[in-house]
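Heads up, there are several structures right after this.
We did not get these values from a lab; they are worked out from the coordinates using the rules stated. Bear in mind the structure is a predicted one, so any value in this text is a computation, not a measurement. Cβ atoms are built from the backbone, for glycine too; each structure is taken alone.
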Structure 1
Amino acid sequence: MNRGFSVYIDGIRAAAALVVLLSHFAYPRFTDGRYIWIRDLYLGSDAVVIFFVLSGFVITYCAKTKETALGSFAFARASRFLSVAIPAVLIGFALDNLGASMFPEFYAGQFYNPLAFWEQLAFGLTFANEWTGLATRLGTNGPYWSLSYEAAYYALFAVFFFLSGAVRWLLIAAMCVLFGVNVLLLMPCWLMGVYLYWRIGTSGLVAKPLAVVMAVLPPVIYIALLMSDVRADLTDFMRGFLSPAQYHGLRFSDAPVWDFMLACLTVIHLLGVHALCKADGVETGSARIVRYLASCSFTIYLFHYPLLQFLKPWLASFADLPASDLILLGATLVICLGLAAVFERTLKQQRQFVRRLFLAGPALSR
């Protein structure tokens, strides 16, 4: 992966996290419907699909180049998730309970699912909250659903990539039953990221004129689709095969055809961008800003919703100011960046600590 393409991937990752933040910020209870068009266009949901594509690409890259054994792969993935997920579960629980006790009317709604502490830990730290038979929102933290999906994809990928023979296929079959239809419906989007890595690694760069078309045309098509009724038509098509209860039960997987179309457009776009990116050159200041935001993207994604919910009633005194929306958004983002400095951006040090801890254990026991 050359430097230019790496920075571009980071830029998309950072932008997707910010779009998800904005899509929840646009809820009327936060901003009185002033930005409801963001929700009407389902931009937050689409950003998560793009996350899935990037995840499949990056995970395949890591498995092929850095985490080439099952043990190192499992440690890297678990530490990456848990470094932010553990504080998100704990701090989210604290914020939700404090906020609900002080402003109960603001937490009255289906967006808040109060759980016992042990339930929050059990679902949050196993990432089983959206697997077969489970449809559990962790307090106000709606975005946590995608971690349940990604954890499943990591596990399926690891079994397929690192194991072989009958054990591989038996485990995959068992995992598919465990994870369930909803998770599997969006796995093709994640696998498009795997395909992207394979395609980049096995074929030469496309000619520049074609690369420009591949880079530019997918965003144009996407915007045209947003302006059309295609998504609504696909939704109606899905509803035609399912009862209302069955369709509702799909939860976050209720638009798999649209999501796969978006994943394909994303891959075509990235193939074009890859062919156009330069491998050399000095990293600019703007590139460093992009990398910084990308290094905070997981924290922004996992913390923003409980923070928005908690901060809104506290900032009620600013409601009449012209900049009230900006104050809420800015406060949420600044706190997320501060939390990222403590948890996400210290991942390397956390991994070193865990390694030293486990290496010291046998020595101390002798």
Structure 2
Amino acid sequence: PFEAAQQLFRTLEGRNALSPRSTRRARVASMIRKPMPGKDVWIACETNMAGEITRGSMELLSSGNKLVQSLGGAVFAVGFPASIGRHAALLASYGADRILALDHPELERYAPETIAEAMANLVQEHTPFALLLCASERGRDWGPRLAARLKLGLTGDAIGLELDGEGRLIALKPAFGGNIVAPILSKTYPQMATVRSGVMELAEPIDSRTADVEIVRPALSPARSRVLNSRSILDPTIVPLEGAEVVVGIGMGVGGPDGIECVKDLAHALNAAVCATRRVTDEGWMPRQLQVGLTGKTIEPRLYFAIGISGAPNHLIGIKRAGTVVAINDDRDASIFERADIGLVGDWATLTPVIAQLFRQRQTV
């Protein structure tokens, strides 16, 4: 096992997989664009548990910039509560021309019906061309409620966006088990779609850009439901999955919760996030929020370790943009080896502690 771990380390060094990626990205437009009803693209921006703008939101801002280059409108960043306004500099740097911060006591607590009501009033007033949401737990919750209120079509979990020859928004979605990508067209306006995090290119920000911030105080009905209590089921000691450079994936081959704790030790050594296959989350071994694949999240780490993962198409779709993939499995015929750049055939429980020890000694990932 030690020799295999050393060979793995040397191979990763040779592939530059241990160094941060340096990629050339498209830059957002430097000039501030003027709003044009029917031409503007709205991005519903989200914050994470730490109060930071999510990577998915920044990806959507980047995508919105590409769309308005053809449409001629502006990019709006819409957020709730009004504290989103303190991120104005960041949102502007990624292409927001105008920021709408919704301010209302009912929006201080998450309530999907209330958000849908507030957004419905705004959308009807401003008539944007499109409203794009993150395909997150919350986006999937209040987005359909808004679409129902406005009687609009909504394409969920898109992996790409483009305009057709007539200037209509085409949302791209995997179909037939991920074997094809289907173009989806909605004939209602504004166009609506939820888009997965990790599938859109992140633009190169321009720190000198500015954006006007408008505080919107909507008239809202009292919320019909309230969250009485909540708790996090994610391990706070593990790196967040969104935007992680290194990710350790856990499959059914680890055998159960005890095996997962062993794999998490490798994640700590690599300073990596963890994710799981659908079968692992179906068994309740790990939270659904960490599921990667066709029916879960899409990730693009520079280095991905697949531990005990067979390589089902559902999961492979979620890691198709990963850089270097290292697979560890005791089944040499496992499909994951067809996708892997580096494969280790052997007992994961024997190999992963040695790999973790080696990386701790080298202190390099």
Label whose coordinates, when mean count of other Cβ atoms within 10 Å over residues 143-150 is calculated, return 19.1 (choices 1, 2): 2
Which of 1, 2 yields 52, 43, 39 [Cα extents along the principal axes in Å, for residues 127-262 alone, calculated]: 2
For helix-only ellipticity at 222 nm (-39500 (n - 2.57) for each DSSP H run of 4 or more, over all residues; to 500) computed as -24500, the structure of 1, 2 it came from: 1
Test item: distance in nm of label points 7 Å out along Cα→Cβ at positions 271 and 351 calculated as 3.1, pick one of 1, 2: 1
Relative contact order in percent (Cα under 8 Å, 6 or more apart) - highest-scoring structure of 1, 2: 1
Structure from which 4.0 was derived, distance in nm of label points 7 Å out along Cα→Cβ at positions 175 and 303, options 1, 2: 2
Distance in nm of label points 7 Å out along Cα→Cβ at positions 215 and 311 - highest-scoring structure of 1, 2: 2
For P(r) over Cα pairs in 10 Å bins from 0, in percent computed as 5, 21, 33, 27, 12, 2, 0, the structure of 1, 2 it came from: 1
Structures 1, 2, by FRET efficiency 1/(1 + (r/R0)^6) of positions 255 and 295 (r between Cβ atoms, R0 = 30 Å, to 0.05): label with the highest value: 2
